[in-house]
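Listed after this line are the structures, all set down as structure tokens.
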Structure 1
Amino acid sequence: MVTETCTTNSPDQTFALGRKLGEKLNGGEIILLHGDLGAGKTLFTKGLAQGLGVEDPSAVVSPSFTLVNIYKARLDIVHGDLYRLDADAVYELGLEDYMDQEHVMIIEWAEKAGDFFTGDIIDITLEHVGESDRAITLESARAYLDTDCI
């Protein structure tokens, strides 16, 4: 397991780090996002989406009430938010249909899913370390970031 940690000092840097990661994805990755409310999960996801080729990242919104949004890009993005669900309800969403090389899955509040997700997992934790500073830690089978992060 490879662990990489970066500190971003502004929302723009958090977005840029997401974009940088999105540019490196090949399909089949399942990105599990963890962090408190306001930690930057959706902002990071907007950056990922731009890195994957979404023309207007402002169209990427948290699917807190719709539960799952799908965005067309170089690799289609399946963006889920499990905040309002329990582990059993995750099985009813049909997300397993998107665990393939044609998609990148991004899941906010992933800890609600228990062990549901398998495959090419990238666990990302966003933590407040200041008003606009975030410590962002990636754990995955391979390295995705350069030593300078952004």
Structure 2
Amino acid sequence: MSDPENHIGISRLDQTAVGTHGWQVRLQRKGVRYGRFFSDSAWGGSEGALREAVAFRGAVIREVEETHARLKSSIRSHRAPAARNKSGVVGVTRIVQRSAKGVEYHFWQASWTRGDGVRRTVRYSVLKYGDRDAYQLACEARKRAIG
């Protein structure tokens, strides 16, 4: 087997006092932790345990990459406005927010999803820019963001 120092996410555990000898796999992706211990005694020695640890790590990495690819391909990109769309532009909508005291704030909002699945929005105040200009700014922002 190749040099264990080249196996990222795999470390050797030798705790003679408690009789623990083997390889520990520890990986983390987007806050999810993956781990497993491969005992020398269960896998016919250090080399067998390391071989299983490397195989496990590879399987975890493939599974995470496949899941990420499936999620990325499932992100929809709207090209035409839905029937209920009132702005005429996909991802651009007029927002009215009310404060606790009942004051209304009007905005035009552009929203989109980046390639990595992160949702982004930007708002333009109707009070500050006027209705027409706030709408135009939101349309331009979305167009720039989605390319």
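When volume of the Cα convex hull per residue in Å³ is compared over structures 1, 2, which one is greatest?
2
For Rg/Rh (Cα atoms, Kirkwood Rh), for residues 12-83 alone, which structure out of 1, 2 has the highest calculated value?
Largest one: structure 2.
Please state which of the structures 1, 2 yields 2.9 when distance in nm of label points 7 Å out along Cα→Cβ at positions 60 and 92 is computed from it.
It traces back to 1.
Supply the structure label, taken from 1, 2, corresponding to Cα extents along the principal axes in Å, for residues 68-123 alone with the calculated value 31, 21, 19.
Working through the options, I get structure 1.
Using relative contact order in percent (Cα under 8 Å, 6 or more apart) as the calculated read-out, with 12 as its value, let me know the right label among 1, 2.
2
As an exercise: helix-only ellipticity at 222 nm (-39500 (n - 2.57) for each DSSP H run of 4 or more, over all residues; to 500), calculated from one structure in 1, 2, equals -5500. Which structure is it?
The structure behind it is 1.
Assign the value 0.75, calculated as FRET efficiency 1/(1 + (r/R0)^6) of positions 28 and 44 (r between Cβ atoms, R0 = 35 Å, to 0.05), to the correct structure from 1, 2.
Numbers: 1: 0.95; 2: 0.75.
Clearly, the read-out refers to 2.
Taking distance in nm of label points 7 Å out along Cα→Cβ at positions 36 and 52 as the quantity of interest, name the structure among 1, 2 where it is greatest.
Largest one: structure 1.
Out of 1, 2, choose the structure whose coordinates give distance in nm of label points 7 Å out along Cα→Cβ at positions 20 and 132 equal to 1.8 when calculated.
The read-out was computed on structure 1.
Values quoted throughout were computed directly from the atomic coordinates according to the rules given, and no laboratory measurement underlies them. Just so it is clear, the model here is predicted, and its values are computed rather than measured. Cβ atoms are built from the backbone, for glycine too; each structure is taken alone.
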